Structure P
Amino acid sequence: MVDETSAPEETFISHLFELRDRLLYGIYGLVVVLIALMIWPGPADIYDFLAKPMIASLPAGTKMIATGVIAPFMVPLKVTLLAAIIISLPWLFYQMWAFVAPGLYEHEKRLVLPLVISSSLLFIAGVAFCYFLVFGRVFAFIYHFAPQSISVSPDIENYLDFVMSMCLAFGVTFEVPVVVVVLVRTGMVELENKLDNQE
């Protein structure tokens, strides 16, 4: 006779194994991208690309400084890891989708899959918008008001912290359409009422 309580337990364990596999697949993909970026173009070139908006706004010949002992090594490595995570977002979101999809109804799948794809694309678009359109103007505005008595030499660690915060903020902001769609489709927000309130 089969123990009826064993079936839910086996299902729970199988879900844990599936979750473990999906996490490992996601990590493997991230590691592959990270290794590829370490080989080409390399951490130094990736950091130089990230620093272009800042360097362009500084006086000619000015360079950024590293005040930490291991900062010249760790900061480019962190930038490379950040780039690998951004590039791997579609793969990471796919692993998330592959884990939750079997438990969804067909109409839920039709909603979630486009959201997964659009979420990754919108986040990347937000980061790109921040880098190509915002950074240059922000840095030029800031250093335009720097007194002549100040020698501007930004620290690479502080610069990385600022860039990561800005990129994250813009990436999350670009996710607003996805959040609105989820709220409307789940019935938490009624679009008609929202439009009436705006009028």
Structure Q
Amino acid sequence: MGVILPAGTKLKPMRRKVEFRDCRKHRKEDFHKALAEEDWEDVSQSTNVNDAVNCLERKIMYHMNKCMPTKTVSISSRDPYWMSPLIKSLLKSKSRIARSQKDRLSLINKRISDVIWQNRRNFRPLVGSRTWWRKTNDISQRNASSSRVTLDNASLTRLNRYFGELCHDDSYVEPTLSIIGDEVDIPSFTEQQ
């Protein structure tokens, strides 16, 4: 079902909250350092596998939440293609920095411009369905003229023998045919049944 709108009518942007984990390099290094300093004795000494796995998961998730916290940002349908949750988060933290701290502002501006530059460089333009179907047909060779396989008689016989041996069951006993006399009424079915 579609909706027809008069020309020039703007649709409201679709906004949604996105939660992501801050996985920048310094955060990963802190996480690695915390895991290296963790005492794993209670995990390795545990006699029950389930307890050991639960303890391991608890410790990893604790350090992950401490070193690489999750952040929530709002993404809009009107955002440019290079806008990512990381950029939104950096812009939010930039707005909290006082204007008098010029060195911190220039540092975060540099970081934001680097991330935007990477997103623009790594952008893959949207591909229409026609191109996707063309690629799919090329891979599956659906429209290829040489997709028909022709085999000689010997190859066909070998294939038939192979699949016959593959599907053969030595314990199979062919059922005996029963003789039906003229006195037995054979049921008949119509097309409507």
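Values quoted throughout were computed directly from the atomic coordinates according to the rules given, and no laboratory measurement underlies them. Everything numeric here is computed off the predicted structure, so don't read it as measured data. Cβ atoms are built from the backbone, for glycine too; each structure is taken alone.
Here relative contact order in percent (Cα under 8 Å, 6 or more apart) is compared for structures P, Q. The highest value is that of P.
The maximum of distance in nm of label points 7 Å out along Cα→Cβ at positions 86 and 110 over structures P, Q, that is, the highest value, falls on P.
To test your reading of the models, identify which of P, Q gives -25500 for helix-only ellipticity at 222 nm (-39500 (n - 2.57) for each DSSP H run of 4 or more, over all residues; to 500) when calculated. Going label by label, the one that fits is P. For the structures shown (P, Q), mean count of other Cβ atoms within 10 Å over residues 30-37 is largest in P. Of structures P, Q, the largest value of distance in nm of label points 7 Å out along Cα→Cβ at positions 46 and 134 belongs to Q.
Among the shown structures P, Q, from which was the value 60, 20, 7 of Cα extents along the principal axes in Å, for residues 14-61 alone calculated? Value 60, 20, 7 for Cα extents along the principal axes in Å, for residues 14-61 alone corresponds to P out of P, Q. Match the computed value 107, 70, 45 of Cα extents along the principal axes in Å to one of the structures P, Q, and report its label. Value 107, 70, 45 for Cα extents along the principal axes in Å corresponds to Q out of P, Q.
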